[in-house]
Every structure is written in structure tokens, then in C-alpha cells.
Structure P
């Protein structure tokens, strides 16, 4: 068995496991509520920090760029 073939099989097995877990979570109301709550919390907490980081990065990029000559 080659490494490439083993990786394909591993990817298939992991994909099947993720799909099975997703189906199980979607069919169980209590787990579905927990997952939606965690997703909401992740978005609420992660979005502002990502936005601030992107703003800082953009600000730093403009400070490092050469200024066009004044006319």
C-alpha cells in the first residue's frame, strides 16, 4: 500500500466519521441545542476579535507603504 493510497483511505474514514457524528447530533435535540449555542458563542466572541486584528493589520500595512509624491 502506498502512502497516497493510505491517505485516501484515512480521509474517507474520517469523512464518514464526521458525517455520522453530524447526523447523530442533528437527530438529538439536546446535542443540537448545545452545538447551536457553541456556534453562536464562537461567532459572538470571535468576530469582533478577528475584525480588530484585520484592522490593525491594515493599519500597519498602510504605515509601511511608501507615500506617493506630493504634487
Structure Q
């Protein structure tokens, strides 16, 4: 195969990969609806991203937890 043929095949494969992503997203969005609401990819991405971050507060006991949520610092 020539270099031009390989490049053309790579472009075609890339286009197919993009189309598969779009179709997969559509199918997930269509099937993932439930009685609580619709699937929102941006919300899921945000939750996953924030789950990997460190928590802004740590509580050693119930007293420190109650103090933090009551706003009495």
C-alpha cells in the first residue's frame, strides 16, 4: 500500500470512530432515561471529576461535623 492509501484509510477510520461515539452517546441517552430523570452526561462527568478530588473538610467525630454544618466555627 502506498502512503496516500494508508493516510486515506486512517482518515476513514477516524471518521468512523467519531460516528460510533455519536451513536453510542445517542443510544445511552435514549436508553438511560428512568423515572428519576434524564441522563445528563455533563452532570456525570462533573460527579466523576469531583469524586477524584480531595474533600474540602474532614471530620474526626460527630461534634466537629455538627459544628461545621451548623456554621459555628
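Structure values in brief
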read-out	value
Value 5.6, calculated as distance in nm of label points 7 Å out along Cα→Cβ at positions 8 and 56, assigned to which of P, Q	Q
Among P, Q, structure where helix-only ellipticity at 222 nm (-39500 (n - 2.57) for each DSSP H run of 4 or more, over all residues; to 500) as derived comes to -31000	P
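Rule-based calculations on the coordinates, nothing more; no lab input. Bear in mind the structure is a predicted one, so any value in this text is a computation, not a measurement. Cβ atoms are built from the backbone, for glycine too; each structure is taken alone.
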